[in-house]
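What follows is a set of structures for review.
Derivation of every value follows stated rules applied to the coordinates shown; laboratory data play no part. This structure is a prediction, so every number in the text was calculated from the model and none was measured. Cβ atoms are built from the backbone, for glycine too; each structure is taken alone.
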Structure P
Amino acid sequence: MPRRSLLAMLPALLTACSGVDLLNATVATDSYRRTEGLAYGEHARQRLDVYQPKDPVSNAPLVVFFYGGSWSSGERADYRFVGEALASRGIVTVIADYRLSPAFRYPAFVQDSAGAVRWAFDHAADYGASPARLFVMGHSAGAYNAAMVALDARWLAARGLQPSRLAGWIGLAGPYDFLPIVDAQTRVAFDWPATPADSQPLSHASRASPPALLLAPVKDSSVNPQRSTVAMARRLKAQGVRVESELFDGVGHVSLLAAMASVLRSRAPVLARVTAFVQAAG
């Protein structure tokens, strides 16, 4: 398929599995090394892949990435374009699966996210990364997971770590304040209306929070960027936390993340912003 035709089709297809496959088909295969299917727990969903820069590195930054899907869908293999993008910039990247609704409810997916971070912290040196340069990152529901791990000390504390060990966290189009819940899938995942008030990341923003990079579309039909991204940035800044934030035109909820792939990188400088933040904060 001609490259121009592929570019024209991608925006319309990105919300479907075929779109993810098409996007991953454009990803270089010679810019990273991948180790697949590593266990960070006993459940079948507690597995992760590690993406390393092609050339050996030492003391590299390490990003643990969580994908979205309303806490009810998603596979780590679908996000090879994220692993390749970051690894090609010298960042060791972990992409983790986690337990999903409806079989599991909050806080199972947050507990799993903390477990994946603990694994990354323990094994960083094995892959040329430094545990002192550890970041959590997520998109959509995955950004919620990353925020909870970074802001609510309960989850890492259960794994023998503290959020202060994180060099920073990165949220892409994340939902950080969404009570009362109106989305049907989210209601199931959070057992609405019995959802605890402290399930909301915004309520955990404090002066102890790690530095943050918060990016979102200007217009997002899935997550209100003003209520979540803008409000989170404002709350953290008020607490004296170093925050970088930006809302982008020309992308939507899904294409914000897809802009990390080389064929869509001109739509928004998401990869450039993430790379600069990681290199500076680390």
Structure Q
Amino acid sequence: MIALSPGLVQGCFELLAITIRQQLTFREIKNSFAYLGSLPTPKVVETAQALNWLRVSEQGYAQHTPRGTRLFAASGYEAQLRQALLDYIDIEYPSWVQNASFGRSRVLSFAGSQIAQIFVEAGLADGSGETVVAFWDALAARARGQRDDRLTQIGRLGERLTIDYEEQRTGRRPTWIAIDNNADGYDVLSVVGREDTTQLTIEVKASTQGYAGFAMLTRNEWEMAMESECHAFHFWNLRKPSTPELAVVSSETVLEHMPQDQGMGQWDCTRIPFSVFKELFNCPSKP
């Protein structure tokens, strides 16, 4: 397993730049440069080859692989670091990747200080910009063995819409909880209103199937709804993306459609049709 670090990644970037400027064999590189970045050149060369960024050409020179070409062409240092992380994960698949399914904070806690520092320098340790969210969704998809997770994309769109809606409704920017830890049982932390700053937890569900869609509600999400002093469900109908419809539903209303444990059996996940809340949907241009 490669012990990736910021210094090692920077050394690899420097090596990729050298091999663009000059035709050199790996032996010549090792003889000409004692260090790349802050690390011994042999270690950097070994890493670049192991991560499939460099290979030996037919003429015997160090040559970029397609993966290395993509990495070198990334626009800016942060973008290069993000691509380097994904390449490292795809090849090494470190055990901490499994934590990506539970959110960003779990990854940063278990990845180790060196890897965590790469996330920091790549601008991924905080924030909720589109490129940051896209990276974490890509990482979560890898944790599930999936490269394209359309359901996650739909869910993220619903969460963004809720954040914008809540900011307009309360005058305060809510906290996007699900980005850092989706094991908390809710997605967004807002407040009750402009004059009431009591915390409001919100679980967001979104579907592109209109009223024919449904929401999957886990036991953890429902238990949070029951435990929270103030909780709401946001159901987003995204059948027409240009005019999304929102139903704000209370826990008491959702309770009418929830299963119950019986005997030794306990429910774990349930499916609730959007159609049961049809009368509550409207286009929230003005909260």
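Here relative contact order in percent (Cα under 8 Å, 6 or more apart) is compared for structures P, Q. The highest value is that of P. Structures P, Q were compared on distance in nm of label points 7 Å out along Cα→Cβ at positions 110 and 134, and the highest value belongs to Q.
Which one of P, Q has distance in nm of label points 7 Å out along Cα→Cβ at positions 142 and 190, as calculated from the coordinates, equal to 2.0? Label of the originating structure: P. With FRET efficiency 1/(1 + (r/R0)^6) of positions 46 and 254 (r between Cβ atoms, R0 = 25 Å, to 0.05) coming out at 0.45, pick the structure among P, Q it was computed from. The value was obtained from structure P.
The greatest value of volume of the Cα convex hull per residue in Å³ among structures P, Q is that of Q.
Computing Cα extents along the principal axes in Å, for residues 182-269 alone across structures P, Q gives 42, 36, 18 for structure P. Computing helix-only ellipticity at 222 nm (-39500 (n - 2.57) for each DSSP H run of 4 or more, over all residues; to 500) across structures P, Q gives -9000 for structure P.
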